[in-house]
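Values in this text are rule-based calculations from the coordinates and carry no lab data. Keep in mind the model is a prediction, meaning the values are calculated, not measured. Cβ atoms are built from the backbone, for glycine too; each structure is taken alone.
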Structure I
């Protein structure tokens, strides 16, 4: 079992090489990168894989593979990190909202094979897993969205990188306090010593300490949006997605928005001694609604974000916990192409911008704008449109975006 993954890889590579040996080989195109997203369909959740040209950033359809789980149709799915990669890019992890599970899939020559699917609750309670955190491909935590009066929850797993096995951590399943709904994103920071969670229903950020040996997470602190100075977003603003600083491992940037407001802000925070959330200086308000998903440029110079109802991509200049400065934005039309007019509020359309991801070299930005995947080159916070690729089995329920 331990060698099974490697055996499959060897067989696939040998078969590929033999099948291609009699054909004239095309010129190299450097389509060595990947982009992954999930369909989140109730008929069966699937991961759609695109091959990515490392030089131009352009993508092309590669494969569609089942997670062996069930998605959840007919909803705009809140949640960051719904599809994530292992540090070595060999494993893809995806949540399955329809059957309350997490899938671990191995990449074998561009084909994803689902090795493990495991429940994300321990008491058969119905929940919607929406976000995944991975620390060094050894420790996995999942955030379940609260539904029907059941509070959002978290659960931890140990992961075996050789076999693909996920093992629940004893006593790790726990509910987030003070809420009967919501939950948006979870991730590790502070070198794995902490978990950060945003809840867009009770307007709080949660900080957990993670035991390095047992893997157990215990609550350390929380921050309510009512205790943040300078929040100017009206109509019940709340915390949505966040991105993590790559050079300061205790700093994160969090979006503040409202479904019923025409503007958004960015809040930097710092984790003091692994025990306390300290708010930095909040950005000025920008005239774009519902800024939910954020991604760092991997160089700690800019944060990029996507707005669902605002249908816009935005960028901010960042510097630790200092005030983020708005740089630029680009609006996207319902045809998946840039347009001149920015939508500033919820106009009840089914088309919007979902998750956003940055290439490892910080040259390209990818945006899930179902049924499209958009590609931009980025430079000092500016956007240059490259490509819009239509995919028929993506819709507003689709969720998650990862790239390498």
Structure II
């Protein structure tokens, strides 16, 4: 999913520092371009040099701009923990300047960080605070960005109707203003939301529209996201060859860009593919590589998904102890970030393992929790499947106990 950060400020070509003239804007643009082609280390050096130059010039607004650019850089790279100290500095400067719009920008950044770290209620609170400020100021572009991010939060919690309403409002505003970047992110997020609801045809249409927009814009990272998501659509249709081709293409782009989070998602997808092709060892290899990245990034939601997939493969191989440990970890992480759809599937798989290992009462309890989520998020197909499983579990739980001879 695409979360939108702050809008770009007006450029400052040169600034005066104690060392002389400094080409702030040129270096900022160079860093952005390096980021796009995967030159992360060099880009970070330039962003940090710009921050120090702004501080040396004593320009607090320019310092804030440099801080926010670094925040966006670490978000794009998936290094979320590094965002926190920078956001605290940005908030302090915004408060000192007494600028309501800047304060609201800082709140939005704090909301994005909270979301990435799995603290959804905190993220929603920050977004709503910022939205109230921007609505009071009549700042339509910022309102659009916040609608996007609030939609993503609803989507994570399987509140699909609320998410789609946010995305539709955002898309309408971005089409009216001619904001192509905003239109691209809205179409990507609508595609994800529709895919989670099982509407693959509508999902694919939104992805293809987003791909058209992002090719026009030349945003390589977003192109990789869309290619990866189209792979999921093909997998859901049983078109494994095309899914694999798209995921390998996306993984290659992420490697070139140095985007670790994007790479981990595609490694996980390739694990799904190997599992579907009857290669559990290959699947586990991909899942472990994805989990290593997720652990390094501290990405609770993705790590929960990777652990759940590892557990499922281990369960099907009969390694129940290792599977149980991973299922416990996955359930804890997905519960913490309130990732309802993924939690539902994890509980369903745990129930199957409990039944297979002679614990029918536990299986019924787990499947009941999965069914409650399925009913709440409107997944009738999963509700019916879980009900069939539950009937079998309940029969086993209610049968005559075995006695020794």
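In this comparison of I, II, the computed figure -27000 for helix-only ellipticity at 222 nm (-39500 (n - 2.57) for each DSSP H run of 4 or more, over all residues; to 500) is attributed to II. Look at Cα Rg over 2.2 N^0.38 Å for each of I, II: the largest one is in II. One of I, II was used to calculate FRET efficiency 1/(1 + (r/R0)^6) of positions 137 and 281 (r between Cβ atoms, R0 = 35 Å, to 0.05), giving 0.05; which? Corresponding structure: II. Of the structures labelled I, II, which one yields 18.1 when mean count of other Cβ atoms within 10 Å over residues 121-128 is computed from its coordinates? Derived from II, not from the others.
Structures I, II were compared on distance in nm of label points 7 Å out along Cα→Cβ at positions 241 and 305, and the highest value belongs to II.
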